[in-house]
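Read-outs: derived from the displayed coordinates by stated rules, not from any lab. Just so you know, these numbers come straight off a predicted model, no measurement behind them. Cβ atoms are built from the backbone, for glycine too; each structure is taken alone.
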Structure I
Amino acid sequence: MTLARRLAAALLLLALLGIWEWAARHLGLSALVLPAPTRIAQSLAQGLTSGYLLPHLQATALKLVLGIALGCSLGFALGVAMAESVWVRTLFMPYVVVSQVVPKLALMPLFILWFGFGMTSTVVITALVCFFPLLETTLTSLQRVESQRLELFRMLGASRMQTLWRLKLPTGLPGILAGLRVAVMLGLVGAVVGEFIGASQGLGALVIATQGSMDTPLMFAVLALISLLGLVTYQLTLWLERWLLRPYAADAPAAPR
C-alpha cells in the first residue's frame, strides 16, 4: 500500500471517529448505549495499564494460535490426501460436509461435555472452524493443475510424490494461501464465540462479563482488542504468503512498462 493510500485510510478513520465522538456528545446518547471514542480509549488504557486486560488477550491469542495450527494442519493434510486419492475423497467428503453444516455454536455444549470448560474446548471449535476453508482450497487448487503440465511430468517419468511436490503444490500455493487467510479470520471468530460459552478467561468471556456488568465502554475496548488481534494475525498471514511466494515471484517475467 502506497503512502497516499495509507494516509487516506488514516484520514477516513479519524473522520469516522470524529463523527462518532460528536454524535455521542451532542445527540444525547447515553454512554450505556454508545460511549464516545475518548471514553472507550480511557477504559482501554486503564485496563491495559492495570494489567486487567492482558491475561485475557494472551488467553485468546494462545487459543487462536493453537486452533489455527491444529485446524489448518488437518485441513491441509486431508485436502492433499483427498486430491490425490478418489477413494479418500469419496470416503471422507460426506463427513466433512456434515461437520460444516452443523452450526458450530450448537456443538459447543457437546465439546464442553467432552473436554470441559477452558482452553481445550475453545481450541477444538477454533480448529473446526479453520479446518474446512483450508481443506477446500487445498483440494480445489491441487485439482486445477493444467493437464499438459501433468502429462509432461508423466513423460519425464516423475513419480506421484515428485509430481505433487514439484508441480501441484507450487502451482496451487496461491490458492492454498488464500484459504489460509480465510481460515485465520474465521479462526478468530471461532475462538471468541467459543469463549462466550466455554471459558472463564479470554476476550470473548470478557465481552459476556462486561455485558452482565453493563460496562459498555469496557465492552467496546475489548472489541477493539479483538479487532486489533485480527488485524495483526491477518498481517502475519500476508507476510507468510509473501515469503512463501517470493521464489515464484522472482522467476516471473517482468511486467511491461
Structure II
Amino acid sequence: MQSVEAKGFKIPIVGLGTWALRGRDCARLTEQAIRLGYRHIDTAQMYDNEREVGEGVRASGKRSEVMVTTKVQPTLLSPPDLERSVKESLAKLRLEVIDLLLIHWPNPRVPLAETLGAMAKMKRAGYAKHIGVSNFTVALLAEANKVTSEPLVCNQIECHPFLDQDKVIAACRQHGMAVVAYSPIARGGAKGDRLLQSIGAAHDKSAAQVCLRWLTQQGIAVIPRTSKVERLTENLANLEFDLTDAEMREIAGLARPGGRIVDWTWSPKWD
C-alpha cells in the first residue's frame, strides 16, 4: 500500500471511512477491507462504532499492520473530558494503542492550547502514537502548530473535485502535515459527473475511481466510506492508473463555491 509521510509518520493513502456503519456490518466491512489490503481504518467517537471497528481489526489478524484513527468529539475537548474519552475509546476498540488521534472539530469554547496540551499528554502517556486535527481552517492550523508541544501529522478535511480546498491544502503542506480527505467522491456525487465519466472511459475506470485518483495522485490520502464489499476493491483500484496533467487540470476546474457536502458548524446544541 502506498502511503503519505508527514513528520516521520506514514499514512496509507487509501483507507476505509466508517461513518454511518453500525453493528455486524461495520465489523464485517472492516475485517474484509483489511483482508483485501486496506491498512488505514477511520472511526470516531461521534460515529458510535469504535467497538465494531475494533472487532473487525482484531478479527483480521493483522492488527500490527493496520493504522487505526479515531477522533475526539467537540463536546469533549476540555482536558479532563478529553483524557477520559480517549481512555474510553481505547476500551471500546480493545486495542493497545490508538495509532492516530484527531480533534474531530474545533470547539471555540475550549482554548486550543488546552486541548492540544491534553492530546500531547495522551501521546506521551502511550494512549496514542500520533496526533492531528480535523476540519481545521488555515488560521486554526497556524494557531495549532504554534501552541502544540507534539507534532501534528495531519488535517482530515472534506475534499473532492467539487470543493476548492487549495488554501487549506497549501497550509497543511506549509506546516508539514498530511491531508486526509473524507467524502472524497462527494457522497456519490462524482459518479454522475460527465467529465469524470468521460475521463474514466478513457482509462477503463469509473467516475468514482477517477475522483479518488485525482486526490491520491496529489499525495492526498482518501477514506471513502462504503457499505458494500464489492466497492472495497473498486476503491483500491484507483491506484492502478495515472491521470494526465491535462486531465488533472480539467478535474480541478470542477471546483465551485458551495461544493461542500458536509457543512457542519459549531452549534450550542452540541453541548
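Annotations
- Structure from which 21.2 was derived, Kirkwood radius over Cα pairs in Å, options I, II: I
- Answer label among I, II for the case where FRET efficiency 1/(1 + (r/R0)^6) of positions 119 and 191 (r between Cβ atoms, R0 = 41 Å, to 0.05), calculated from the coordinates, equals 1.00: I
- When relative contact order in percent (Cα under 8 Å, 6 or more apart) is computed for each of I, II, the largest belongs to: I
- For FRET efficiency 1/(1 + (r/R0)^6) of positions 7 and 23 (r between Cβ atoms, R0 = 35 Å, to 0.05) computed as 0.90, the structure of I, II it came from: I
- Identity of the structure behind -28000 (criterion: helix-only ellipticity at 222 nm (-39500 (n - 2.57) for each DSSP H run of 4 or more, over all residues; to 500), calculated), options I, II: I
- Comparing mean count of other Cβ atoms within 10 Å over residues 111-118 across structures I, II, the highest value is found for II.
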